[in-house]
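Following this line, the structures themselves.
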Structure P
Amino acid sequence: MIKKAYPPGLVKKKRGRPLSEYGKELREKQKLRNWYGLRERQFSKYAKDVLERTRRASSTGENPAELLIQKLETRLDNIIFRLGFAINRTQARQMVSHGQFLVNDKKVDIPSFTAKKGDKISFCPKFQDKEIFKRLDVSLKKYEAPVWLKLDKKKVDGEVIGLPTLEEASPPAEISSIFEFYSR
């Protein structure tokens, strides 16, 4: 079988064509957006908010990439995933929206809730007899939480003790090209 350098069909042969600058920026944005499981409107709001904040306070020397990662990482659904309470971000989002978690002993069912330093996250007592909660002990034994989160494996709760850095999050996309995409 001979593999040709273009896809099958009568459509234009595009396979060898390089991506434009806009296409590269769009691809990087989509990578990060899909990694966190956000819709376009949510993600663009975060990115534009960070761009506006860095434009207003350009003399403070804040790194926009660091700010964007902090905003995305401190969402409650992401913290639940990072603490190891959920297998993936989608499951964490569903668990939060079903009201299975307490933040500082108050029920929170908004996945985009931004946690702050010192916030304590725990399971709602009403959901502690669920099957997923029972299986957590086994999966948390070998799990190590990020440096900016404190995980208590015996009580099955966590605390935000700092802010995430760009290196700790290690996003799969080049963040500077995302800001170039939104600064058009």
Structure Q
Amino acid sequence: MKTFALGCTAFLALATALPAQAADTYTFDPFHTNLYWKANHFGFSNPSGKFATITGMVALDEAHPDASKVDVVVRTGSVVTGIDLFNEHLRADKFFNSEKFPEATFKSTKVDVMSATTAKVTGDLTLLGVTKPVTLDVTLNKIGENPISKLKTAGFTATGTVKRSEFGITYALPGVSDEVQLTIDAEANIQPSVNQ
């Protein structure tokens, strides 16, 4: 039962607010957590990039995995493409408007367990001051002791699609695709008690 419950919930590693009781608290590992995006550019190519600064915690409820919760905060100014000018373009007001809206958030509202290692996680995505529901397909990669940190760690991959126009990002539509593909690769771990 424990393996099943962890498999149903560890994927949730996106997070912050925890219900206090039966859940373990996992904190994102900033060195191994990234949000990748990809969009089509006038049919010629599919430019991609990532958000490099993601923080939060996840509540994993082993007895009731569908009650687990996740909160995540993404710093929109951490968008990285490998090209400085493109980074500046995306941080400006035609896209993420990072100066006015420095953070995007995702807060789970529902977890549908599909198998011991997969689930659909629905939550509220807030971007540029607009909140819309988004569903992610999540796969548990592994749970165990991290051989370097020695901390209990959960790793997962999540995928989904958002329509940027729903959040007011309409620049260059429809040439630059409205649908943006998302992939989240993350690790989260249980931090040692301050009393240890």
Structure R
Amino acid sequence: MEYPFYATFSSSFESFTIVWIRRGSELKVLRIFLSDAKLNSEVKALESFKHIKSKSSSLITSLGEKIQQFIKGETVEFDLELVDFNSCLEVQKRVLLAEYGIPRGYISTYKRIATHIGINNGARVVGNALARNPFPIVIPCHRAIKTNGELGGYQGGIKMKRRLLEMEGIKISERGKVITNRFYY
């Protein structure tokens, strides 16, 4: 049995940790953990995966550098080639792929995404799927908000979500509501 590896990278929002595995000649990302006010990303990884070892590879280093660039506000294109959706239920995978399709500088709502993927009254389903997004940043779940314009939650904390949206040109009021007409879906 192959055990997963992890690599931790620094960012302006503390750190993030990429958990990955090698299956034969293929490398797959199992999870990306963001630090939050309560726990460091590396601690989250170590608590979530047994027998995990620190190690990197050129592909993981490259992905880590792209995430760092994104967090700095640079435009970065991520592909899903390295992402392992095997731990996701089919409905979560549909939500994540829809979220991945939202371009930089746009937002959507949980309700709009649900409607787009054919789940009637599915805002809560979308919100729950995004709350458990195993690949934050690569799958830009910060681009989904509540229908009333409030930001909703985010694995890296609401401060990080707000900053990521602002770096993409999304205006947010002092009361924490999104001010834009750049909706997707």
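Looking at structures P, Q, R, which one was helix-only ellipticity at 222 nm (-39500 (n - 2.57) for each DSSP H run of 4 or more, over all residues; to 500) calculated from, given that it came out as -2000?
Working through the options, I get structure Q.
A value of 41, 18, 17 was computed for Cα extents along the principal axes in Å, for residues 47-102 alone; which of P, Q, R is the source structure?
Corresponding structure: P.
Just so you know, all these numbers are worked out from the coordinates, no wet-lab data involved. Model, not experiment: these values are computed from the prediction.
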